[in-house]
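Multiple structures follow.
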Structure I
Amino acid sequence: MMGPIDPGFLAGHSNIVRIGVLDVGSNSAQLQVVEASPGAPPLPTHAVKQATLLGEAIEPDGSISAEGADRVIAAVREAVAAARTLQVDRLFAFATSAVRDASNGSEIAQRLRDEAGIQPRFLTGEDEARLTYLAVRRWYGWSAGRLLVLDIGGGSMEIALGRDAQPDLAVSLPLGAGRLTRAFLPDDPPSKRQLRELRQHTRSTLREVSDRLRWEGDPKRVIASSKTFKQLARLAGAPPQRTGPFERRHLRRSDVASWIPRLAAVPTAERARFRGISEARARQILAGAIVAHAVMTTLDIRSLDVSPWALREGIILHHLETVMHQEQPLSLDSLQPVEVLETAMTNVTPIKSP
């Protein structure tokens, strides 16, 4: 007989919690506040963004400068204060590669504990890939089939591939737009030699995973997330973000190829005037475009869709899944004893091939 079902499962989850996710990244500290409950999509209510500009604060030894560290502390303090004002029930703070990979990252984490009252978690690149995949999978659903998910951040690029709730492959490569801009494009605008060396480095790095991805087989859909892909799609004519998340946004490889020389020909100040390019990301969008074109070429991707959900939503969904499994057990007993089912299976006549 079927065991009892918790009435709350059938009636829905009336206890809505307000969750905040604070992403301390290379360009900004972004607080996303949503109202959520297990089994329902997280609904955004507020967003707070404070500049960190860590791409301009990396020293030759790999550390974040004193000025950059001060900006991080100030940005996080503002975000934490906003979370309190907004009466956030649970706040999740994480730092991606910009702080994680800095030689003084642990010192900055200590300052955040002491001065901002928060302990950010350092996500690994694989963590980022898996959580982003979770968000994308949930947004597009099971009918999307096998997904290849690409995300170009400031310090790294994440790639995930799979058809199930968890990806079969999740990797992170040091191909972030900010990292490559600092390493290969010091001039503004860059020289042809600098562009050539960046392309060579990007192709060489992608070869580390391209054979494995090909061996895994072709995906049914290719989905990109991250600001880099969103801004490239906007350059190519995709609808602006203000039109909402349900507008389809896609990006063709040919569009990226046509924009690279235009971005490379002008300095940062002029790039910031292009459609969809923010001033804070104008410096690194060229490197991001080169990486995007390289990965699409290497993996023979002619076009892709751009997901409205990414890492922050993945963290929220992961938390909600954990809560649902802990608080909403569903007891289902077999309708027939196991021995009855076993006897029935022995009496099944196999289907013969014609």
Structure II
Amino acid sequence: MVVMPLSMSHAIDRENSCFKNEVCPEGKVCAAYKVPSKSELKKRLRMIQKEYRKPWQVQEWGLHWFSKLNERVKLRYNGFSIKKSAYKETVVLRYKDRGLTKKTKFYIYDKKDPKNPKNSGRKKPLLLVIPPIYDISPFDYWQAYDFAERGYKVAILDLGGMSYVSPLQPTSSINKTTLKTIGDANRVIEYMTSRAHVDPKKIGVFGFSLGGNIASLVFSVNPKIKVLSTVSSGAKFAELLTNSNQTVAKIYRKMRKKRENIASDLEYLTSLKKSLLFDPVYFAHLRNPEDVYMVFSDNDSSVPTKNQRELESAFCASEELGTSRWEKGEHFPVIVKDLFKRTYINDFFDKNLLH
């Protein structure tokens, strides 16, 4: 296995002149974020680089025969009934972390048989999909089939469903979980580029909701990923988890406040912010603004609109520049609405990866 080092020293000296801490809504608790000092930023990047260097081995490999090329999956898209089909492959990688065996699990979707990758002709672009934290959704599966049909290889990272934000997980350990996910994404990329006939120069990442939060972080710290697209996602994770009305976030917040004797939302926010060393606000300035396309919802309580505006400014994105788009409505309706406008995201990925 060839481990590619994280090299972003050329961008450390950049300033994030775009990022802005938005006004805190009435009745909410907020925290001011800023880009860490150069020495602190390098320290955190070294932590990520150490995670990237952990050698891995393939533990499981299997073709899902129920997803053979001749399988027909009917979907509704823009009012038309279409048929999508692709092979589905499950991969589990095993690696050591402080003497413990850990796993990275993901699913590959491809138009051609992954047992014979050279039959696919030229190397394909890779789209890495980060699912919402509650589990892989039907939208993720739909997108995997759709992009595989159009010439991509797609890898959906398995976050472990609800276990990712288990109420049993202390606030102090969330940073370890986040760092593992950053490493998992890189392990997927290493596997795909070394064994799955993927073009290492054509890698994109996508996520919606809290999956988009993670995707934006993964993109900001991994130069192997060329482009990013998100839907209804935000920045400032600690603050977002404190103010979100999303069910998983509410359950976690309620349980941890009780278990850790946290008396107030402000104390909860302070505890999370201290633990979470990795956030797109800290690293977004390391990437080029033109390499993102983001869709936001202007009346969102699951991923608060305030945090979405802060993700937009962290990446210097804007509707004027054509790197973001705002939709009216709450969280889930906007995600559904975007499915009927998916040509914007498709065109963004195709322009940067497929053509």
Structure III
Amino acid sequence: METCRSVTFVAADERVLGVRGARCLNSGVITLDALRKVFPAPGGGDPVVALDGIDLHLAPGRIHGIVGRSGAGKSTLIRCLTGLEKPTSGRVEIDGTDISALEGAELRAARRNIGMVFQHANLLDSRTAAQNIAHPLEIAGVPRAERERRVAELVELVGLTGREHNHPAQLSGGQIQRVGIARGLAAEPKVLLCDEPTSALDGTTTRQILRLLADLRERLGITVVIITHEMGVVREVCDTVTLLQDGRITQSGDLLDVAADPHGPLSAELIPLPPAPTGIEALVVNCDYGDSERFRTTEDLIRLAETYEAEATLVAGTIETIGGRQVGRVQLALRNRSGQPISREGLEDFLAELESAGVVAKEVTA
């Protein structure tokens, strides 16, 4: 799998660090149709609308990120996806099966197509890693020989060889999460739902777990849904992203399209602009050029400044290369040829031309 990583710098050169691709398979399709969930308020007050008309189609074999602040509806959404919560109205379909309409044995059978990975794996302390992985298979009544074969496969798959006989107290945080992932894959699901899978991990371990999830998607063709509040997770591994706010979808699409839309609510969070150096004797402008066909790189912006007899210096910025295309937010210091700040008239003409070409450009003021 090709990857995309963030490049953040201050007065540094841009670097290209790859693109992301994804295979499209024939299983693990998730469709949410007019999904609504309303909870009665305690004490007889106004009801709480947790999900308000969610329409979403998640293609198979891809990694989807669902983001939003606390209270946005992420937890309710994942409970509806797993059938733990019945929607007030609407449909939750996985491979054409309406999970929300199932009960009893039919619902339990459908849940076998959905694996779960949690922020805290909550392993059984009295069991070894292998025994924890086998636990859902035991509950499902899988014969012992088949359980042992499947556990051995999963131990190798998630990189736990040599640790399978260790108890949780003998494992690192990353190893514990690997056990949790293997346990979620035990029943060979078509969909793997990950609820804040890296929130409790350090940066290095987070990257390792995300690489594992990407590798599993490639090797197994599984659909992965990651519920997270960490934009770094989305940048690192997701193919698509959906933003929830107050129970509604406010933006959704392929990562490139979302990151390249400077008018959208997610662009600035996916590509944050680092603090610029202070004490610059120049007019400073912020430029978001992801959605422009004419200006594809910072060099394009600098060359435009030259046509206004100005010199543009890059002082801060964040650049992504997604799908072979640069998407970035940069901060430029503008001076005329004598080293003085560019004239007000020149600045206004410069900004107007950028805006006409689809670049969102604003002067930085104190």
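Read the figures in this text as sums done on the coordinates, not as results from a lab. These numbers come from a predicted model, not from an experiment. Cβ atoms are built from the backbone, for glycine too; each structure is taken alone.
Miscellaneous remarks
- Calculated for structures I, II, III, mean count of other Cβ atoms within 10 Å over residues 51-58 is largest in I.
- Sorting I, II, III by distance in nm of label points 7 Å out along Cα→Cβ at positions 147 and 259 from high to low puts III first, with the largest value.
- Read-out Rg/Rh (Cα atoms, Kirkwood Rh), computed value 1.06, structure in I, II, III: III
- Source structure of the calculated read-out (Cα extents along the principal axes in Å, for residues 219-282 alone, 37, 25, 17) within I, II, III: I.
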